[in-house]
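Just so you know, all these numbers are worked out from the coordinates, no wet-lab data involved. These numbers were taken from a predicted model, which means no experiment stands behind them.
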Structure P
Amino acid sequence: MREKKVKSPKKLERHFKGVANHRRIQILLLIAGRPDIILDQILDELQGNQKTFSEHTRRLVAAGLVEKSYAGRMVQHNLTPYGKVFADFIRKFSNLDNTDD
């Protein structure tokens, strides 16, 4: 069995910066619940601006949390394995005792 390589602090920083925005967190969680979602569906669901949300998805891709695939003229969005870990973490973390909001 292969030993898992520990991520360096620099690589961890890349992932954390990827979700360091409330809109990107919303997008990540939406993609987690709706695999193969396209940008127009993201815009409809979250009521956002196309240019802004395109940049947010680009940053999630650059952070290694989201991957894009092309289906004809549409671009589908899915979570990478790291994106799934982050989505699970965010869900769990957001359900902790919220008395310190």
Structure Q
Amino acid sequence: MGQQTLDGTDITVLRERYQTLVDEELPAAADDDWPVQDDHCFARIVLDSVFEDRWDTHITERPAYRSLSAEQLSRAIAVAEETLAGGPPVASAYNDASLRYRES
């Protein structure tokens, strides 16, 4: 049995996909043309995008992805996959937005 939400939705697969994207696929794809290369930077970009704000003002637990709902995980995966497919321009746009959230 996997991790389930209150409504019984198993989110194990979503968590695994998020981890694979953020911890492995995005850092492996990132070269010097990307604004970031490290897994924790991709996590920041993705999670800030999900909340359209600093993610750490919404989640205090670590690792943060374990506190995400099924809907939030799905959004995080979509952002990560869009970033992976779009490369440096998309990564730069999400990174710039993340940095703006952190200025306020």
Structure R
Amino acid sequence: MENGCALCQGSLKNKLVEYNVHGESFGKFPALVCDSCDEQWFNEETSKKIEEAEKKAGVFGLSVETKISYSGNSLIIRIPKELARFMNLKRETRVVIHPEDKDKFCILVK
């Protein structure tokens, strides 16, 4: 990255950037930011501080991969217990599901 952005070869600038994950702000952290694609690069020390803050807040590792299964004629998605706990989901919780586009859908908890 010394010669530029690893993604687009744009110029990298030192900036303080707001770091958010799962709707929670963890404050501003120093990063190299590409002036072309806006990709952000944190150094190892900053990455460790961010990880510690995520763990303390209970949001570290909530993004997980799962598989679609089926039950009868319906497809089902299993929600890992850590994610269900974070979102306070219980059995029979009502949700609304709608597509954002062909590759993404949104689940809203009622």
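One of P, Q, R was used to calculate relative contact order in percent (Cα under 8 Å, 6 or more apart), giving 13; which? Don't skip to the answer; put the middle values down first.
On the way: P: 27; Q: 34; R: 13.
Here the read-out was taken from R.
Can you spot which of P, Q, R the value 11.8 was calculated from, given it is Kirkwood radius over Cα pairs in Å, for residues 15-70 alone?
Computing Kirkwood radius over Cα pairs in Å, for residues 15-70 alone on every structure in P, Q, R gives 11.8 only for Q.
Where does the value 1.14 come from, among P, Q, R, when Cα Rg over 2.2 N^0.38 Å is the thing being computed?
On the way: P: 1.14; Q: 1.04; R: 1.41.
Going through each structure in turn, the value belongs to P.
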